[in-house]
Structure 1
Amino acid sequence: MPESTCDTLTRKLQRWREVRSIVLSRFNHDLRAPLTAIVGFAELLGDEELTPEQRVYVQRILEATEKIVAILNEVQKVLNEVEQEA
């Protein structure tokens with residue numbers, strides 16, 4: 001493999017690692033932290049005396065946050081698998 005091609009691949013791999021690190025950091029801080037707060041407040045709200053309709057709303061919030069967490073976990077898993085292959 002020519003040296004310039006190897007250098008290009010090395011730079012691309014380094015850039016990929018930088019981007020991956022930024023994405024994972026943003027997921028963990030900018031998405032998961034507020035999501036944890038939403039779950040916590042929804043759970044606290046669920047402990048209150050609520051109408052059946054309000055209880056459904058709280059349950060929908062919790063179900064939606066579970067789906068978001070599952071998506072974040074899947075993206076993180078894919079990023080880690082790609083890193084393993086590199």
Structure 2
Amino acid sequence: MAAGAARLTAYAALPALYLLHNDLWFWDDPGRFLGLPVGLTYHVLFSAVVVLAMWRIVRVAWPADVLDELAGEAGDDEVVRR
């Protein structure tokens with residue numbers, strides 16, 4: 001996948017995650033899932049998905065020139081490259 005398309009896909013996840021954050025469908029559900037209320041379980045899983053999405057955005061959209069600048073200042077062995 002081209003870098004531009006990967007960035008666009010990663011950024012497109014942000015509005016979707018924003019809309020999914022307000023779980024109006026589980027608000028009044030008294031059930032339990034994995035021993036926790038359904039709404040809390042939803043937010044635990046949602047938080048894990050957000051962490052993965054933000055990790056992906058940083059990996060895809062981080063400017064390469066910043067990594068090159070850091071590599072020049074700190075030495076190549078201290079900076080992890082993609």
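Identify the structure, out of 1, 2, from whose coordinates Cα Rg over 2.2 N^0.38 Å was calculated to give 1.57. Value 1.57 for Cα Rg over 2.2 N^0.38 Å corresponds to 2 out of 1, 2. A value of 61 for volume of the Cα convex hull per residue in Å³, for residues 8-47 alone, calculated from one of 1, 2, originates in structure 2.
FRET efficiency 1/(1 + (r/R0)^6) of positions 24 and 40 (r between Cβ atoms, R0 = 25 Å, to 0.05) computed as 0.65: which structure among 1, 2? Computing FRET efficiency 1/(1 + (r/R0)^6) of positions 24 and 40 (r between Cβ atoms, R0 = 25 Å, to 0.05) on every structure in 1, 2 gives 0.65 only for 1.
In this comparison of 1, 2, the computed figure -22500 for helix-only ellipticity at 222 nm (-39500 (n - 2.57) for each DSSP H run of 4 or more, over all residues; to 500) is attributed to 2.
Bear in mind these aren't lab numbers, they're just calculated from the coordinates by the rules spelled out. Since this is a predicted model, take the numbers as computed values, not measurements. Cβ atoms are built from the backbone, for glycine too; each structure is taken alone.
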